[in-house]
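Below: a set of structures, written as structure tokens.
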Structure 1
Amino acid sequence: MPTAFARAEGRIEVMVLEALRTQLELIHDMSRRIDALEKQLEAYERSDERCRRLRAIPGVGPLTATAIVASVGDAREFRSGREFAAWLGVVPRQSGTGGRVRLLSISKRGNPYLRAMIIHCARAVAARQRVQPPWLLKLLQTKHWNVAVVAQANKIARVIWALLAHGRQYQADWSSAAS
């Protein structure tokens, strides 16, 4: 950047250059603060066993793990994984009459920050994971991208609840591991 400022001198007003230098200083200061906060989060994550368990879930990073642990407290307060997913707002709303139930868009109840974090985790899994679960591949082929991502977010939320409520470690293929 110093060479860019040197080349710009004489071609750009002095006042504009000073404003740009001030903005660059603010960016550097903000970057240092972000680095310090990330180090604090990493230290907390390493010290909390629940965060370490959540980090084993594909797509779940340090921000999501620490935010969930800080917000949820005791996951046993929720009766089931579906109730936890509903609290996050990643389950479909239901409407129906005469015994016929229609699934609508997600409910969007609960904390919007946590819901966004879980959906970002699901996006990462759907877009970047080399080996995707067969059910997700089929869903990606037959449904809209966002529908599949929210379905993956629902699954991640239920897994998070199971790990926190029962104190388990993440196992990629839990159904066959339980057999």
Structure 2
Amino acid sequence: MKVSDLNKIANGEYWQEIVSMKKSFKEKEKLMIQGYLSQFKYFKHKCQYPIKEKYKNIPKYRLIYGTRHDDGILLMNDIVCKVNGSFLWEEFGKGKLFELLPDEEEKNFNLLRKIILEVLVEGAKLKRKEIIVNCLEKGFVGKYSESDYKKVIKNMTAESIILKTEGKIDDCLFSLRSQ
């Protein structure tokens, strides 16, 4: 394949510098994905998800997704969560007495709480949907579904870690509790 053909596929020449770097394959792959996603100028939300044949394998390819609407990123995240859950079940649960899920695949709700707190910086007042979308923007991994986010936000509100205004839940504004 010609370099000019690869430039067309990658939508630019940025990839050439990455390929020549003295970095690991994994680091180069991450930089390539970031470079490729940066080409999607007309989308508000961009994400990617590795598609693997086996858990430990490198990805066969990557699902690249872009949308201008918040609902689009929420929907894609929930789809990827469902597919990822099925993939992990096939790899680590099906036909086994105990599910042997690797530690890094366990849902870490303390980490999710931390990400929500990072989004709700001091003085920010956001709707629940905005919090979730902003969390997804920090790292689309397809691990936490929209219902997971809602559950954690509800618990953090019940614990008075975050506050919400009165009214219908989808119209309420959430903020950090003042220290």
Quiz item: Suppose you compute Rg and Dmax of the Cα atoms in Å for every structure in 1, 2: which one lands on 19.2, 61?
Solution: 2
Quiz prompt | Structure with the greatest value (metric FRET efficiency 1/(1 + (r/R0)^6) of positions 85 and 165 (r between Cβ atoms, R0 = 35 Å, to 0.05), set 1, 2) | solution = 1
Self-check item: Answer label among 1, 2 for the case where relative contact order in percent (Cα under 8 Å, 6 or more apart), calculated from the coordinates, equals 17
Solution: 2
Exercise. Figure out for me which of the structures 1, 2 the number -15000 belongs to, where helix-only ellipticity at 222 nm (-39500 (n - 2.57) for each DSSP H run of 4 or more, over all residues; to 500) was derived from the coordinates.
Key: 2
Practice problem: Identify the structure, out of 1, 2, from whose coordinates mean count of other Cβ atoms within 10 Å over residues 77-84 was calculated to give 15.0. | Solution: 1
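Any read-out appearing in this document is the output of simple, stated calculations on the displayed coordinates, not a laboratory observation. Owing to the predicted nature of the structure, the values given are computational and were not obtained by experimental measurement. Cβ atoms are built from the backbone, for glycine too; each structure is taken alone.
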